[in-house]
Structure P
Amino acid sequence: MKGLILTAPNSGGGKTTLTLGILRALKNRGIAMGSGKSGPDYIDPRFHEAASGAPCVNLDAWAMSSDRIRNLAACGTPILIEGAMGLFDGAPPMGKGATADLARILGLPCVLICDVSKQSQSVAAVVEGFSRHADDVSIVSVILNKVGSPRHEAMLRRALDPVGLPILGAVYRDTKLETPSRHLGLVQANERDDLEAFLDYSASIASNSIDIDLLLSLFQPISKSAGNPKILPPPAQSIAIASDQAFAFAYPHLLSAWQKAGSELSFFSPLADQAPAPSDLVILPGGYPELHAGKLASNQTFITGMQQAKAVYGECGGYMAMGEGLIDADGKHHKMLGLLPLETSFASRKLHLGYRNLTPQGGLWDLSLNGHEFHYATTLKANGKPLFHATDAENTKLPHMGLINGPYSGSFAHIIDRAD
């Protein structure tokens, strides 16, 4: 299998939009292409899949073993991987989990996407600095993004000529390429009625602005895995999983591994007032229940089905929905499932962000886990036995996370993989 990584000097430079345009352009050419996304991300991969028509895998160099990453990246077709943040940006203190680590693990070259909207000749110093920063990370080409004019492009190309890296293309500033977002990132793919039109437009820009043939020539073989990686064992034999716009944040690599291990998975929509199928366990993934709290609170079939479930596990948004109540951003209180002695609020927002080392204190899991936390909810009440002892990426002890209430448990942590 071969692959290539699209990265940038910083966040917000247009990696996602250009990745989507290239993926759709390749699909339009009839070229089979898988995709990957560096780091913990639920939203961008669904856009990748819409653009390419193929699965997108999460590749997390902080939370996953090297063999796990190589195994996931060997997806049966060439793979185009979108980096996260800047190329060398990762978790504190030393940047572990950066896109650069992913390049090292997979042995893949990088294309540097440079947002040049506020610079001209200085782009040469940026590209040269990044290309020389680490001997074991190879930058093989550059894409100039948000170019202002033909004159601006000529200045940039002239400045970069001594650096000696090929320029794949120059993409001009275009407000049609801007994408709506909310606090966790882009608005979800399944919420955009104009998604196909946006992807086709992005593909036309990519095809006209980027040398796709040259890009394809830059793909290199992925480093081979040393063996079959350990996976997080399935938590139950039969699992019903909530799946809709309120509960969309489930990692496909975990679900796929559980299916391969013999678990039976079914899916249901709380927003459509569906009850989970009879199963050993119900999982409420993360998402945006705060945006749909009124509807969830009135969907009696869903509520009754959840309260009759054998066992329930919730992550982040799912955890909040398992509580007694949720206060939305307007200060309105909504009654939730009442499975955990928990009250949460968005009336006063506070960012909780970072990787988490998780040691279970009972409940569903019996081995150490790697996960992440990203939410703005405030906990008003959380009484009972904690689900996890937790530390952050710097191994600093954090307050206990989550709750266990008999067969019901959950926390704000999103599990990525086992820790060993």
Structure Q
Amino acid sequence: MVLKKYNDIYLIHLIIFIFIGIFGLLTTPLTEIIIGLKEILLNGSILLTDYMYVGGMGATLLNSSITSLLILLLYKINKIKPSGSMIMSLWLTLGFSMIGKNFINIWPTIIGVYIYSKMQNEPFSNYILIATLSTALAPLSIEIFKSLNFNIYITLAISTIISISLGIILPPLAKFTLKMHQGYNLYNVGFANGLITMVLISVLKYFGIEFETTFLWSTQYKIPIIILLIILFITLIILGINKECIFKFSKILRHSGRTVTDYYLLYKNNTFLNMGILGLFFLFYVLIINGDLNGAVMALLLGVVGFGALGKHIFNVTPIIIGVILTAYLKNTPLNTPTIILTTLGSTSLAPIAGQFGFIIGVISGFIHLTLINNIGHISGGVNLYNNGFIAGLVAMILLPIIDGIKKGD
């Protein structure tokens, strides 16, 4: 209830991130956390690497807390005004620091975006959002380091330079990919990252360099995660409740969600109500299907919550997930299998398509998304943490010209 007194986005997230770290410290002995953090920092982070499997729950939550606080500090230093985009990126950082980002591996691509801003003679603050989102490529540097057989210092230099270079080319590419899907894929940087890594992985494979795939999936932390998530989501709902919340929440539900629909700039703290409702909705969904709760599921779930400030709401995500669920049933695939859980959550990147074109098109989008991720989801080599954004971009590019052609009677 204390947070309700404040309208300071920085203060709210400072308290939330510190709480995450304290929760981790309270659930795990300190010696285990130290060992776990070492494992997280030194081991690879390629998809799918659940940090809770690698280092335990306490170390994972502490890593998530530290990484998110560093990004929050980066925003503060650059005097970024609070927005839905900023909130979204903070929650993405919080979530994906449980599955691939850590407070060491996020910096090369951020440095790359910073260099690009200087090349353009523009302030870094103009590019800080994309710099934050570029950390979806965080696993890349260590995977390249592990795959090369040169002197350790040469290998480190090569892997770092490649990651920085990708940060440099990401801003112009992300600007172009936004035009390709016309704002109907909320995970636009994930789409751009997917194109980059698709080319990079192909080049590396041509020269005989391949990354080892992993599937590290923990199952033993369900109860404490439920407690943590319920506390987080109820807090968000409390933050979003005021005299105007019902009226403003109903207005949020009328938006298609197409990029850029910034709920915070439009509705201020009432945005937190939408975020909390989305969080509880998907948490209960995972529990109903008896799905696992771990770092991987939390990454995708907190990502959905983050985009509750920038495009998603309960109405425009529902058709998409129904499409994924029906597609899984057609192949008799249990809904609580890891791939289906993660795809159900990640497919909501296509929420604006359902919001703009209706329920049926939304269901079709979910169907195509699941089929594509099953067949070509691997081509980014597991180093693009926002892989659902890559697939969603392809879905949007397939559907939009068809929809447009039918509307025009072509």
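Results, tabulated for the structure shown:
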{"read-out": "Identity of the structure behind -22500 (criterion: helix-only ellipticity at 222 nm (-39500 (n - 2.57) for each DSSP H run of 4 or more, over all residues; to 500), calculated), options P, Q", "value": "Q"}
{"read-out": "Source structure (of P, Q) for mean projected area of the Cα convex hull in nm², for residues 187-362 alone, computed value 14.6", "value": "P"}
{"read-out": "Identity of the structure behind 0.9 (criterion: distance in nm of label points 7 Å out along Cα→Cβ at positions 27 and 227, calculated), options P, Q", "value": "Q"}
{"read-out": "Structures P, Q, by FRET efficiency 1/(1 + (r/R0)^6) of positions 35 and 251 (r between Cβ atoms, R0 = 30 Å, to 0.05): label with the highest value", "value": "P"}
{"read-out": "Highest-scoring label, criterion being FRET efficiency 1/(1 + (r/R0)^6) of positions 219 and 307 (r between Cβ atoms, R0 = 25 Å, to 0.05), among P, Q", "value": "Q"}
{"read-out": "For Rg and Dmax of the Cα atoms in Å computed as 22.2, 68, the structure of P, Q it came from", "value": "P"}
{"read-out": "At a computed 20 (relative contact order in percent (Cα under 8 Å, 6 or more apart)), which of P, Q", "value": "Q"}
{"read-out": "Given 3.7 for distance in nm of label points 7 Å out along Cα→Cβ at positions 203 and 275, calculated: source structure among P, Q", "value": "Q"}
{"read-out": "Of the structures P, Q, the one that 21.3, 63 was derived from, the read-out being Rg and Dmax of the Cα atoms in Å, for residues 139-290 alone", "value": "Q"}
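Values in this text are rule-based calculations from the coordinates and carry no lab data. As the structure is a prediction and not an experimental result, all values here were calculated from the model. Cβ atoms are built from the backbone, for glycine too; each structure is taken alone.
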